[in-house]
Structures are given as structure tokens and as C-alpha cells.
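Below: a set of structures, written as C-alpha cells.
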Structure I
Amino acid sequence: MKLSNFDAEMQRPSVVAFGVFDGLHLGHQALIEHVVRLSSQQGAVASIVTFDPHPALVLSALTAPYLIGTLEQRLEGFESLGIDQVGVLSFDEFAARESAASFIERVLVGYLATTDLVVGDDVHFGRGREGDITLLVHEGERHGFRVHSSPTYGGEHRYSSTSVRARLDDGDVAGARDILGRPFVLRAKVVHGDGRGRTMGFPTANLDVAPRQKLPARGVYAAAVRWGGNAWRCAAVSVGTRPQFYDDGQLLVEVHVPDFEGDLYDQVLDVAFLERLRGEATFATLEELLAQMSLDVRQSQEIFEKFTPGSWVLLG
């Protein structure tokens, strides 16, 4: 896979899709599969144009959504789905002012020599979201590329990143999985905590979560975790403020890996949330807390035994 801002001198006919693709949910995957299929039929380059940062951060920072995944996860996903070339275009004030027609001429025609464009049936882009599928068809006829519409619905429900975020807000990681086509995966680096979990017999890896990273609702989750190219392992994950001891309002993500002995500091973990076990709670005694934590671990192990990462292309 080639990551570039596109070199016009190396231009080759391309089948293209463009968008943020946050989360790479099933609707995105269907669209990308369409791109790959057409490019294979035509001997063209399967190409994606994506944006970083998320356009909403430039257009309306106060209401911009938290991101389901990192840019790195997106790029890895594109490669897993068979994309040959990805262009990451910086979204800034200039991009926000660019007309839809200019974007088509500059990027789709000028950089990519687009022969076929695949878009969702709800596509909007360009200054003031003026661009839509009608404009694309018109400009395609003018510039010589074909436009293909890819459905964004699964049954009666539209696949969308917004829907994934809503499920995560409810702690419904199973519902998020139904839209994503795989478990929600949080990627973050392990940093030093206060060591309290280790003193209680449940050492945890404390994650340094990016400021605009979407998290599921507070609670305890059964999860799978991997790092450094290793196989997935069982984990129990707490998302919350630790009200049992003190609550300074800081949201923490703590990962306990049963039967693991070692140092995870500075490792980058992928944490796949499998099921929500319970909400955040306080207990009358430390003994009650420890008993509940033991139960959380046992339930996580039972759920992990049914985890089949090979059934999801983006968890391979």
C-alpha cells in the first residue's frame, strides 16, 4: 500500500472512494469492496482519499465527534481490505472553503485520473456540503469518470459512524460490533499508574487515551488484548473514575490481563471490547470489591473463549 499525497507524475487510472471512514464500519467496508472489485476488473489502482484531521474539527470544533479509531488504524484497515493507494489530505481552512467542483478537478481528475468513483448514497462534500451524487454524476460526464452508488443501509438501519458512537455511549459494545462488523478496538499506549491494582492482586495496564478518542460508557468489560504482534489474550477492562478510592473526575482505562507476568509499559495495546459486564460501582468493603473483580475476570475468560478474531477481516 502506498501512502502519499499523490504524485501527479506517477498518475495511473484509479477507481476511487473518498471520505473520513472513521471506524471502517460495514457500510464503509461494502463501499471499499466495490472499489477493489472494479479496480480488479479494469486493471486500475484501488484508491482511497481520506482526511486528517476530521473535517468537523475545523468546521465546528466544539461539536466535533470523538473518533472511533486512529488514522493508523484506518490505514491498516484500508490495506487489509485490498486498497492499493491511500492519500491522506490535510483538512484545513483552505479545504473547508474549497468548492465541490474544485475538489473534483484538483483531486479526482488532476491527481488520480479517476475512471470510476464509488460513493455512499448519502454523500455530501465541498464548501457548505454543496456536493452530492447529482453533482458527481454531472461532473463525471464532463470529465470522463463513472459514478457508482454504494448503499449505506443494513436491512432497515443505516450504517454510520454516528450510530457506532451512540452505541458506545450506552455501553452497548455488542450493538457497536453489529455496525462495525467486528468488536470496537481501542488503541493506546501503556503508561505508569499508581500501582493500586497490583497491591490488590489485579495488576492493570493504564492506557494513555488520546484526547478525542471515543470510549464506551463507564463500566467493566470483557475484552481481548494484543500488543507487539502477539496473539490476542483475555482481558478485563475498567472504564471509569475509580469511585471506590477517590474520584477526581479523571476518566481512566485500566486493562487487567489474567495470568500475565511482565512489564507492559510503553507497549501499544489493541483492546477489543467484547461484552459489557456491569456498570461502574462502589462496594461496602474491600473484600466485596475483590470478590466482584474475581467474578469479572472469570466472566471475561468465559466470553474470551468464544472470541474468534479470524472471523473478522479487520482483526486479522
Structure II
Amino acid sequence: MRRLLFNMLLLFCLTAEGQLRLVSYNVENLFDTRHDSLHRDEDFTPEGKYRWNNHRYNRKVEKLARVIANIGGWQPAAAVGLLEVENEHCLQRLLCRGGLRNMGYRYLHRESPDRRGIDCALLYDPQQLQLVDSAWLRIPTKEPTRDILYAAFGCGGEDTLHILLCHLPSQRGGAQQSEDRRAAAYHVAEQHTDSLLRANPAACIVVMGDMNSQPSDRIKGLHNLMIPIEKAGEGSYKWKGVWSCLDQVYVSPSLLTLTEAHIYDAEWLLEDDNAYGGKRPMRCYRGLRWQDGYSDHLPVYADYTPSRSNEAP
């Protein structure tokens, strides 16, 4: 019996080791405590309405580090897209905390024109992914918003993995205006992925992030893996008792049978939803009251099995 369990465990470890886990996580207001005169971050300072001090900041990064370190399972997640990160200082502090301290992650980040100063950033494990190219795609909207982060990686075999990390404009400012802004962002993402597919119809493409809308196949030529998950009543974000998948993963046709998407809903990331029943993500604040949580979003991830045909036997 013990021999059987050992063999099953070994098989699981080998299977997990052959996969790349790609994560998208809206970390909800990962701000440092300093005021940046170029951005609207006054609320997240010691004098601001959230009384955002070093203790609360450090607790936030410690908790996020716990999530990222655990979500990889048997090995570190290959890439972790982070949304709502204020600056590089926040990333550096995050990578010095807890289980992330010795994982060796590198990161891609650039200040975006978002008025609140929140950006997209991508952590990647250089043992699993070798950076080939990167770029930031500007969204042509009247109100500045986050750039789309593009990165291309080699992954140990014949594949080049293309990742686009998005944090699309929110639903603030009226339904039509917000939809127009998201449509502009989708158009930029689609232009980029379409050019990749025209160059190589078998291109391995993953578009992930907080789309701030319900799941749909809005990027031509790609498939949204979160549609059946939301139809099953699951979600990464809960509003007035209803779960939805604002956080989404699109893949190109060549990855459709090689990729599975999931929501990381560990019990310790959740709290009781006393108003509507069930559970909800444990966020940092309930109103203006700090409750030492994580984020109002749950992470989503996709497990991708790359081709290894070019590897030496």
C-alpha cells in the first residue's frame, strides 16, 4: 500500500514538474506609504483616509507573498501577473518577504499613465521561463489607464510563450464610457495577438488579467477559459452576493487542449459573507476598517504543458 502511494505521489510530482503555472492576481491597492505628487495616492498614506502605515503595508506584502509562494504547488509558479501595484518599491519589498525570499523571481514593470498610479507587473521564474522580448502597449483613451504588458519567453523546448497582462478600465464613469474604454483596450490586445497569429498560426499566446467585465470571447482568434467556470457559479470576485470572473485567461487555439484554468480559492483567503451568505475574498478593508486581509479578488491560474520535443533526451 505504501509503495502504491509512493508511486502515485511520484507520478503527480513528475506531472506537475512538466507544467508551467501562469497566475493572474489583482492584489487590490498594493501601495507604499509615501505620497507621490504625480498620482492620486493620498488615501494610502499615514494621514490618508485609510491610515495606511508601515505596519499595514508590511502585513499586506507578507500576506501576498504567502499567496504567491503557495499557489505554485510543488514548484514556483512560472509567471505571476500582479495588478494594482503602485511602483517598483512595492515589488522589491514583496519579493523579500516570506517564501518568496529565496525563489529567485525576476520582474517586469514600468510606470503607467494611470492617474491613481497603479500598474501591471509580471514576476517570472528564470529557471522555467527565459525572457526573449517585452513591451508595454499604450491604450488610446481620453482618460489615461494602465498599459498592457507584453512578454515573450522561451520555456525549455520548441515553444515561445507570449503573455499579455491586462488590467482593463473599470466600470466607473457611466456604462457606455467605461465600455468604450474597455473596447479600446481589447482592440489593442487583439491587434497584437492577431499579428502574432498571422506570423505563426500555432503561436502559444496567453492573455490574462482583470478585464473588469463578464467573460466572453472578445479577442478574435482566442478562447476564454473562464466562461464555463463562471457558468458553473464560480468566480474570482464577489459583488452583492454574486460571484463573477472579472479575472480571465484567454489562450490561442494551439493551447486550448494543453491548458486548464482554475480559481485559487484556498480557505484561508476567504471570510464569511454575513450579508449574502457563503464566503467571499478577505480584503484588507471593510469600508474604512482595516481587517488585515489579502485582496477583494482571488487569483486565477492556468496550467500549461509546453512542447519538449527539442529537448535533449
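Since every read-out is calculated from the coordinates, none of them should be taken as a lab result. What you see is a predicted model, and the numbers here were worked out from it, not measured in a lab. Cβ atoms are built from the backbone, for glycine too; each structure is taken alone.
Can you tell which of I, II yields 42, 23, 16 when Cα extents along the principal axes in Å, for residues 36-107 alone is derived from it?
II
To test your reading of the models, identify which of I, II gives 10.0 for mean projected area of the Cα convex hull in nm², for residues 60-219 alone when calculated. That value comes from structure II.
With distance in nm of label points 7 Å out along Cα→Cβ at positions 148 and 164 derived from the coordinates and found to be 0.2, which of I, II does the value describe?
Working: I: 2.2; II: 0.2.
Here the read-out was taken from II.
Of structures I, II, the largest value of FRET efficiency 1/(1 + (r/R0)^6) of positions 28 and 156 (r between Cβ atoms, R0 = 30 Å, to 0.05) belongs to I. With respect to distance in nm of label points 7 Å out along Cα→Cβ at positions 188 and 276, the largest value across structures I, II is given by II.
One of I, II was used to calculate volume of the Cα convex hull per residue in Å³, giving 153; which? It would help to have the intermediate numbers written out before the result.
On the way: I: 144; II: 153.
The structure behind it is II.
For distance in nm of label points 7 Å out along Cα→Cβ at positions 180 and 300, which of I, II scores largest? Comparing I, II by distance in nm of label points 7 Å out along Cα→Cβ at positions 180 and 300, the maximum is at II. Each of I, II could give Rg/Rh (Cα atoms, Kirkwood Rh), for residues 132-235 alone, but the derived value 1.17 comes from I.
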